[in-house]
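Participant: Each in structure tokens, the structures are laid out below.
Any read-out appearing in this document is the output of simple, stated calculations on the displayed coordinates, not a laboratory observation. In this text the structure is predicted, and so the values were computed from the model without any measurement. Cβ atoms are built from the backbone, for glycine too; each structure is taken alone.
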Structure P
Amino acid sequence: MPRALEPAEPILSAEGIPYSPRYDDVYHSPEGGLAQAHHVFLGGNGLPQAWAGREQFVIVETGFGQGLNFLATWQAWRDDPQRCARLHFVSIEKHPFTREGLAQLHARLTDLLPLAGQLQAAWPEALPGLHRLVFEDGGVTLTLALGDIETVLPRLVAGADAFYLDGFAPSRNAEMWSPTVFRGLARLARPGATLATFTAAGFVRRGLQQAGFDVRKAPGFGGKWNMTIATFRPMWKARRYAPSPAAHWEVRHAIVIGAGLAGCAVTERLAARGWRVTLLDAHDGPARQTSSHRAAAMHAHISPDDSLLSRLSRAGNQYALRAWAALAAAGHPVGWHGCGVLQIGENEAEAEAQRIALDLLGLPQAFVRWMTPDEAASRHGAGVPRGGLWFQQGGWVAPPDICHAQLRRAGEAVHAQFGAHVERIRRRDDAWEAIGRDGAVLASAPVLILANAHEAPRLAPMRHQVVRRVRGQLTTLAPDQAKALGQWPDCVVTGAGYLLPRAEDGSVRVGSSYEADEGPLVARTEVHAENLKRLSGLLPGVGAAVGVMDVSRMSGYVGVRTVSHNRLPLIGQMPDEAAAAAAAPALRGAHLRDIPRMPGLYAALAYGSRGLTWAGLGAELLASQIEGEPLPLEADLADAMDPARLLLRALRHGRVVHDEGHSDGQSG
């Protein structure tokens, strides 16, 4: 479980330099932070010359501080006509400033003040984990890794071209300069990666040398005689798990099958990176199946141990809100209703467990806090039976509006073919082909993404990753029925079911069931009755009015969710099950990185009830994998969603047997 983050305070030393009483050290040289950034970090890494003409350049920094190194690098990128197409800046920070603290420290900046303002506007809450902030229409991406370096660094997935080592002085903050940290940097280093730091301490130079860096002294900045620069040139010939290189696609064209939340998000994220996308869907437009309903709520998941689900939920929520804000800023609003979400326990024992989790995690109150039933009633008109978790940033949205906004943002980069039923897929030469019912090739591209939920196993081998369909029914109470209920919450209330604020026409929505996918997808009166029981549990005061309602008059949305064995999604490159079976004895002790993969075939599947939470983040994860970029998630979270995870388990337990007659991975 992560420790609660302790934000830094915007304190100045007697000389007017940002100062940390925690480490009894200043954030930069008395001669100026920006001048230090240019001399030590950009100059020490040969920037901007080093990124000239590159498609992608990745910098990893230890110690974000007030962000002067990032701002200076961003400005240098803007000023350079030979700049790389995409600059990734990954920075680790244990004690982030608040947005207000950054604003105070940045107030003295002049030329960089416009960039500093953009950084402040995008600044996240102090939540542990990775936060991806995108600027310059995707040209500059800042991935903030908030947490202790010894926890965060081993979980980073990135291939670094340059390093900025900018923790406090080694004598004041030893954990930032340990052999473990140096080995962690070497793990991320691409061949020839450069490194620069203000310190010339002997143990730092020796530690970097032992990790594989060719270390040299260089003239220091300000009052320091020397600083350290280095190049990654290990004596050993090969690494078993080398960092991913930047991808080089001769043809940047992808096929996406499925135009729901998953597929539209993938389409937009690839288009933002300059890809052409052929979007195929069997229906007459986007968001026609599970993503078609007009009312879906989103809030984070909280657990005392901060489980994988909780961390993924938190990351997905934060990414989705930033992505939707970016769509709105580009002129494509998604209609997000940020009314807040109140989650109550099903009983007093569960409510107490919620409070314990809240106390243990110590998350910022702006993200989640406790709300009493009196406050819920007085501030939000929610007559709940007990207190619960208040997610101020939660709310609801209509999924089709998100899909349409994403496709508008993708613009001419996407060629959508609706009414296109994909009967099978096959790999021919170096491309994937989507084949229609008449045997004609609907599209051909080097990359194909399966975003078609429960239809995916029909197209690609998934013998070791079972997905199932779960039916869900939402109940809509007509305006006259809703009026009989009296006062209604102006926020989302969830627990054993959920309800949304009144719609513009006065109707209300309550849901939802979670049941086996049996029979036709039509609304059932008995399920409406069950939803009304859920409503009575959330708002006991409406019980009498609910008891006399005629459920036969009620309507509702019915859909099917696709879920995996553990309700975590399947996002990533598809495994080559036939190749894994052929090499099964050698893979008994394998890791996910050892599993053979289908070249160019990816999945974005099994989002279950959390399509809003995971679609955007999953799309960014896939696009980053395809491009060889730093991942927006920690390694253990990406692994938890890997489509090969159950295949790996089967291999480790000796349950995969080579079958000579098994498919070679090409459907059809």
Structure Q
Amino acid sequence: MLFKMLAFKNTLLILALVTSAISFAQTVVPPKVIDKLKPADAALLTGFVGQKLDAAYKNRIVAQDVNRLIEPFKNRTEDRCWQSEFWGKWFTSAIQAYTYQPGSALKSKIDQAVADLINTQTPDGYIGNYAEAKHLEQWDIWGRKYCMLGLLSYYDLTGDKRSLQAAAKVADHLIKELQDKNVKIVQKGNHRGMAATSVIEPMTLLYARTNNKKYLDFAEEIVREWESPVGPQLITKAEVNVGERFPIPEKNWFGYEQGQKAYEMMSCYEGLLELYRLTGKASYKTAVEKTWENIKNTEINVAGSGSSMEAWFGGKKLQPLVSMHYQETCVTATWIKLSQQLLRLTGEPKYADAIELSYYNALLGSMLPDGSSWAKYSPILGIRNEGEDQCKMGLNCCVASGPRGLFTLPLTTVMNNEQGLAVNFFNPGTYKVKTPGKQTGELIQETNYPVSGTITLVVKVRKQETFEVSIRIPEWSKQTTLTVNDEATGNVHPGKFAQVKRTWKSGDKIVLSLDMRGRIERIAGIPSYEAILRGPILLARDKRMTGEADVDETITPVLTKDGYVPLEMVETKADGKIWMTFKTPCMVGSYRAEASGKPVSLTFCDYASAGNTYNEDSRFRVWFPQLLDPRVKLPG
């Protein structure tokens, strides 16, 4: 036991050294807008989420054949596909994973991946796999963006100037190529230029690291081109529903006319937030905030994500229906990343609420149990399916994107602010933080949340200090208690941070108890539908769990007098395939005699576990149609 504790402390020390080196990146241009929240110095998670991070680290990040990702850059013959995105997607997730958990095997792989990519750079600065005559077309600029993001993330990690110079040469070549051909970037690529112009993110990051104003000027030019008649109008259309900004394409759904493409749209808004930090232009932040709110209100489903055929489509009100190619994992990961950006920038708890819902359901639900791969689309009715091999790369865009969302959580679970600490999420583990008095302290979370709703936070500091610990109270937790050293505190409200300011000494304990009663979500119509949530977890009926074929039958949970679902936790098998199981009484709208007029105890599991056999054995659903009753006035 002593050996394990010492190893644990040594790991945290290594983590702190790595993270402190990149906490402010390698920037030379100070931002005009300072983030309200800053990442923890280091984190080491245990429990369910910790196991998922470890699985993805080992079986997806470290297991990747990097030579296969490099190969397309040596053969510049492409004219339409997106092989060049895969190196950057894998690489940025590998940097996240290494920052969370440094390891020599991964570091060697990262070092070699950068060296091999830079070796493919042409004398004029191009890194890509498109034939020269096809430069700027289709996904060429999109791929260059991901290469630049990867190179810049390596520079932030190591300070290695070669990677910064390589990224700058890619940017210089792109700017010159557009000028020489006298074309607007917004008219290149797909989706009203959103794929190509999402390069605004690395351009802005490059300016912050070089102070070369041409990169800032180019980023501002992208914003101007967005607002042109042919552009996506990401600022002027910020108050227009994201699923209705442009006409539905008549011919090519994935071509230039498609202005509702979800992943690419959010990628552009991520870049716009980075530009806002550097310029302080309020209209940029306002556009992102309004669009985020619109996505949440019109698109995000009960599992925390959305999209059909990879586009926004007004899907929130349509979610009980079977939609084509539903809930792309690229969309889920990017929704989490955009929400993380806004959480860091503003410190507002609604963004953490959205991240938590998406992370525990849509994201973990799309991940294979062993972390080796990810579903491309994740239904809320049916079975899960692994994505196809794209571009002959041995993986697809969503396999590459999933870990980019997954590894956002460790260093944002507990964060620093000017007043002290902010606890955004609840995961067992140890978090190294800086206090306002510049102490290096620890916050230890002891919990099995969200299996239970009890979280114990233990403060560790070398000397007593007065500061504030802010603890997110989820919007759904209507009955919450919070104590410090067994004394109750006030000012605890759903959807807010509970702020506890005091003189802390090492060993002080905060205990948070959240409201884990089952809740009903309803969608009106003919028929109407109901779904069940418990805490941040969406529940599902799974054929595996019931041993029956009737997961599609009409069921209505029997509610308590105060309108909640009485859930009884059931012990799961030790094989680890199901995380959580519950029973609850339901009225069943079938012709089974034993169900006539009497509740039947039915079994549910968490959405992330539902369907994770990837075959008909675990067919599942989360929305349940309600039996029509002629004694009740029907809508319409």
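Participant: With P(r) over Cα pairs in 5 Å bins from 0, in percent, for residues 332-419 alone coming out at 3, 14, 24, 21, 15, 11, 7, 4, 1, 1, 0, pick the structure among P, Q it was computed from.
Facilitator: Label of the source structure: Q.
Participant: Another one. Upon calculation of log10 I(q)/I(0) by the Debye sum over Cα atoms at q = 0.06, 0.07, 0.08, 0.10 Å⁻¹ from the atomic coordinates, which of the structures P, Q produces -0.37, -0.50, -0.65, -1.00?
Facilitator: P
Participant: Could you figure out which one of P, Q the value -8000 for helix-only ellipticity at 222 nm (-39500 (n - 2.57) for each DSSP H run of 4 or more, over all residues; to 500) was computed from?
Facilitator: Of the options listed, only P reproduces it.
Participant: May I pose another question? Matching task: 1.9 is the computed value of distance in nm of label points 7 Å out along Cα→Cβ at positions 356 and 572. Pick the structure from P, Q.
Facilitator: Structure of origin is Q.
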